[in-house]
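**Q** Input: structures, listed below.
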Structure 1
Amino acid sequence: MLHRFVFCLAVLAAGAAQPGSAQVLLAGGSLPVCSSMSGHGCEPMAAWPQQALERHLYRVTTARIDRWQASLGDGAESPAAREWQTVLEQLAEQQTAAGSRSRLSDPLRVAAAARYDTLDERARWQMLDHFQEPVGARGEKVRLSDSSSQATIEIFERFVAMAGATSGRERPRIGVSTASSRDPYDSLDFYLQVIEQAGAEVYWLPLDRAFSAARAASRCEDLAGFQAELLGAWDRDRVFPALFQQQLALCDDSASTLALAETLDGVFLNGGNQWLTLHAFIDDHGQPTREWQRILARLEAGELVLGGTSAGAAVQSGPVMISNGSSRRALLEGAHERPPPRPGCDRAQACPSGLGVDSLTFHRGGLGSFALGIVDTHFSERWRQFRLLQLMVDSDIALGLGVDETSAIEVSGLFDDQPVTLQAHGDSGGWLILTDRAIVHSRQPLQIDGVVLHYLGPGARLELDDGGRSQASPEAMATPAQKPHTSGCAQFDNYGSFAELPAFTTRAAARESHCLVVPLDDTTVARSELVPLAPKSATGPVSSWSWSLEVGPGRH
């Protein structure tokens, strides 16, 4: 089998790794890989073998209706549950063959639209999970070399090369964590194959939020219940029986997972929800698991490299971890040090008091592998420069790193006496925001001058000084930019990505000042002024700016 589970580690040669420069690779998400479940990411190729899983199937049966009702507890007798039961029983009679997810959800939406439209994501998955067909011997198949995105291939191969350089092994040992996923089993085959095809020996690191909580409570026999409660994933023991039983066996064997952490040359964290990943590796008291303590210690010693994409990158933040929010809502109401709201809470009218579904929330402390500051992802494509700046100001953190989609930032020198260096890979690159010399006139609404903004295009390298600051021209940085104005300002909503703004795509424009405006609501806008700076200790396509931003009255 492709999986190499942790209880096999005793037969591996221990071989002490030669310490190297500690490194992390932070990918911004959207790394399209050719797989049987994602054909749009493929170059033209031969058909998939018959055992390849091309989509998940669903079928309503009486037994599965009973399991769904049992999961509701006392709520099974509510009027809503009885209405759903009637609809499901009708589907069980009408649809005798398994079909796609939409073949199940669309009739539910039509038959009980008023009910369906008020379900949050957790309630919707609670229903869908119970009617998913077991995966069986079929599984998602990956062909990394046939991926249409060359940047994606390069990013995964670069991570494996980093682990190989650290360990000295031709095929380094890399552990894959899918703790960011609501259903950690669903994406496991995908990541195991991607990392293996990129050139590594691959292992499953089975810690997730439910697994860690069940182990901490000495209730491994209740793993399925923890999955439902903490992940919002039901009936996984029926849909993925082999993986469930393997994880259940490992739950009682803490020595195996600790041994794995001791043996790996690299760990890769998947995308999804960083809140889930964080709580896979820390307990309810904020203390790291023994496995994460060992991984971080070996990272700091230069014996291991750490990578992650999307949530798997954001969770590596140091003093503060972003957990939710849009730029628009962030600038209108500021940041909240609270757990993130549940997805779809607006539909269910169940958002926590004072929070909307897109409110900016954060946690004091991520996993800490990027201790310099806050990491954010999907950065330019979702216009997250503004939410990151707002969070930095509200949480008093002076450094933020944002990574664009299908891109990665490689960070070296974090834990040794070498300068910290950022190197951009992929299609777009990433951004460094520094506020250590900025002047904050107001936190809410945000009014700030003298923020340093660096854009690192693909192939760029930027070196930071001992204080975690970029070495930009001090003369330019000492003079705050003039107050933003509205005359001649470019409207932000004309562009699909922040990185596509002419200021960052045209060499001549990078030497000129730019005024930019983004509407927030009918009466409020955010006005930005970008004044060019001359970066030092940088090579490749790096543009640097003094950034002023003011949120205030205005009309779209």
Structure 2
Amino acid sequence: MDKYNQAKEKWQEDYQKFLSKIPERKKSFKILSGIKVDPLYMPEKVKDDNGFMKNISFPGQYPYTRGIYPSMYRNRLWTKRQLVGFGGPENLNERTKLLLKAGQTGTNVTGSSVSMRGYDTDQMADELHKDYVGLYGTPLDSVLDIEIALKEIPIDRISSNYSDQGPFVSTALHFSEAMKRGLKVSSLMGTTSHADCLSHWSSCHNYILFPLEAHMKISVDLIKWCSENTKKWHSLTITGQHHSQNGATPVQEVAFTLAAGIAYSEACIKAGLDIDDFAPRISAFFDGHINLFEMAAKLRAARRVWAKIMKERFGAKNPNSYKLPMHTQTSGVELTRQIPYLNIARVAIQALGAVLGGCNSLHADSWDEAINIPSEEAALIALMTQHVISEESGVADVIDPLGGSYYLEFLTDRMEDEITKIIETIDSTGGMLEATKKGWVFEQLTRSANEQMSAIDKKEKIMVGVNEYIQPGEGKFDKPEIDVAAVERQIERTRRLKKERDQQKVMKAIDKLKRVAEGEKGSIFQEVMNSVRSNCTRGEIVRCLQDIFGKPNPPCTF
């Protein structure tokens, strides 16, 4: 017996002796994905089929396990992109400038619940109540709002991200504002992060405006338009965060996300695009959960599986088609109202896991997001947390610093296997579109969410301050006040626009949008662009398309 096996056998004997005196802390050790965790990882736990070049390789080389760029953070850090959105466009502009001054390197705009439901602010005020305006996200009704929101923001020098589902009015408004400034749309950098209607259908039901097939059509139109007009803009972000926040395990999150990427790729090819025309501008958006090693392994496995899908399944030739740029947002569902200042520690660990996994841009949640809209102080702490990780921790100084860890490589391999199995199951149902329409994805999410809640109830999963180490009281915290005057100004601004604009120009633009949606040759997104530049509003564009496509009927959450 060689020294390695002798030492291994000795350790196993010693380990059992210790357990005979003091048993293990848990009946079962496992990560959120359900994978059981051994007490120690050794070389034989990692795939040995000449595995380094096949499964790990070097940064910037296929299958991109260690990152999509050769240098990763050694020459350029990940984009620090804090989510902003509350009140009116003035508030969005003010908060964005504050964060840019504090070191944020990209903008990240969340649409309001008003906008995401396809309403204008004046319509919401008339039909429901004006107090809904500004509660969550920033409503952008028209070109007047985007001009205020982006005032003095250097959109020609930084990348911009919009939480913007079809028909992508916010993206069109951004392009319109750039054109107004004399900028070339082809030079703009950014992302339409909510173009993945499949994730909305199963996990964000209130943000679906049309039947699923119509949303797919509109998404493909955006992808095609951007492929022809603005190759620096990521027109499709396949989104796992929605699934994760709705109960998916990390393995399910990645599998559902990549399966959606397959569905969009097939739809784009059917629409006449070559895989290498659009695949280099597909990105992913994943949840940043707190299990550090599982988080890092998740991103590594996702890149590896995607690279193989693009190369082996779709026959892509351009190496850039194999790469999957990733944005990560730390997990809001892991933040708690109980002992809320602990959320600062939780967010730091979540963000660290994302960086160790090689994310390309990152949003760190504010500690008070479990309580209310983030305060200015909390938002700055979240951004400074990213700065501490990048400047003080040392993890950005070495590419893939955990690479080679027996435990991490085991998790990466095992997660890849589990992700692939789920994708194969989805394929057997007819693909992600069919699996979504049939409610299969929703059923899987519901089952996983129930299992996670049961684990917390039974204390199989400990959440500090929630089911263990409980402290009395939650404390009192000041909530940011909605700028009522800004809300009133926006409602009035939209009403004034509708009265004073060139009504014939509006009618002509809406009529053209309607005809293209009905099947006339053209691009729906191009007509959305033409409509916003003709002073049409979000609500008018949505209602026009709903008249053609109808309204949705996603699976019910109740």
Structure 3
Amino acid sequence: MERLIRRLMARPALVVEVLVASLIIHLLSLSTSIYVIQVLNRYVSNGVDSTLVTLTVGVLVAIIMEWVVRRLRFRMMDGFTARPDAELAGRGFFQLTGAKGSHLSRLSEGQRREAMMAIVPLQSALGRESIMTLVDFPFALLFVAALFFLNVRVGVVASLFLALVLASSLVIQWVLKPSLRGQNRLLQDQNLLLQSVLRAVEEIRTFNAHVMLRRLWGERQTRWNQGRNRVAVRQEMLKQWVQTGSALMSVVVVAQGAILVVNGEMNVGAMIGANILAARALAIIARFAQLGGAMEQGEAAAESLERLLKLPLESLEGTALKTFTGTLELNDVAFVYPGASAPLFESLSIRLIPGSLVVVAGENGAGKTTLARLLTGYLDPVRGKILADGLELRQMAGAWWRRQLVYFPQEPVFFDGTILDNITVNRPDIPLDRLNMMVDSSGLRRFVNESPDGLQTRLEGGGGYLALGLRRRIALARGLISDGMVVIFDDPLEGMDTQGVAAVMTVLAALKGNGRTVIVMSHDVEPFRELADAFLDLNSKPKPLLRRSLPGIQGA
């Protein structure tokens, strides 16, 4: 509820306008009760047709005016929802694409997906219907005041029932809250399992994983159904209580009114009108009482989204060197993942010069990919410095630094767009001749020529359906486009056929020959024996060892 109130208070002038419109709406809605009272008291008693016509025309005008004002108020709600909703979605996506990698990596893929999917239920919880319910709630007092105007005793009886229904409904909502939270957690677990299944359709069949997965799904579905039944029972209890309260209140109001009519303290028209007014007040209160469920759903969504929104953003400011030679220096660099018992590596010191090629060797898990991410600036070392031409990486503008890199990741990932979009994402203004040169150098030309749409072929779903070797060729072309001075290839020969291996080795030799600083991560150093100037062994713990130290390449 607090979030909803904050959204309202962000536009105080608009709140006043909406309250005025709501007051007009509810005043006009009194016309139907007044119409009933007047018809019974004046027309039925006297039988003058002109009186009925006048009253009917008047109430129809009031109904039409109420409809018009309601439409105007509905449009006013855009002021509370349109811009904030757009900002919320934009902020979430901006955070997802701009948060510091060292912090973003602490959230799993499932948590990041869950955070972005939470935007829609949060927008719904803070949407028009919730705002109108909250704004309408105080005007239940308008109908109560009308009841007191008709008769004090009827007003007291109706007020007691309304207060009882509101209090008991809030208690039911409070009891329902833990069940709703439990349902949200179960839904998150189901989604995580479903995502893993969707990513591993082939493996499920290959390794006969369907038995285990069906068991897990069945267990979670059982817990989900049990939780859903508990929530449904309590929600139905709330619904039935409101309906029962409405019926009981109608009986009591009519009974009290009938006694007053018999005693000559009230007329029949006022009695029936009082019943209508009490029902109107109860309808507003019932909607408000049920708002708690929507707010709880919104709160759960907000908690998920806030995990993402709280992450620090990568600075958009920093230094951009006028000229960059490609000299890199790692000074006493150490890195440890949060929660790990020991650092992945530490005391890593090495100086690399342009025109050199260093192979970073190590078993799986030794830290090759992590070192590549440190060099790209995606991760930050927990100790030590990474220097480029003597300037620390943290002081550099991130976007500028990444344009200095020719980066080839171990597992290529693409965006939902064309091959051209993905290749040129870091340099959309690349000249056509340079683009064609990179397509040829990466061994991608044959695939492009054989595709009906060429470079405009869409990589649906990020191109995960393509063979690994083909995806790595596209990734190679994407990396080469930047034409940077620092080259980082993470396991570049994995998944490549003979032609692909030859293309990669030719590219590496050319880049080294053109004065680039080349770092290759590989568990197999044999293919690079002749080309490499030095080998950095990450298997040596805690301090990596540099072998074949040459002039300009210094290690400790």
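**Q** Using the calculated result 19.1 for mean count of other Cβ atoms within 10 Å over residues 265-272, pick out the matching structure from 1, 2, 3.
**A** 3
**Q** I would also like to ask the following. Given a value of -8500 for helix-only ellipticity at 222 nm (-39500 (n - 2.57) for each DSSP H run of 4 or more, over all residues; to 500), point me to the structure among 1, 2, 3 it was derived from.
**A** 1
The numbers here are math on the coordinates, done by the rules we state, and not lab data. Note that the structure is a prediction, hence the values are computed from the model and not measured. Cβ atoms are built from the backbone, for glycine too; each structure is taken alone.
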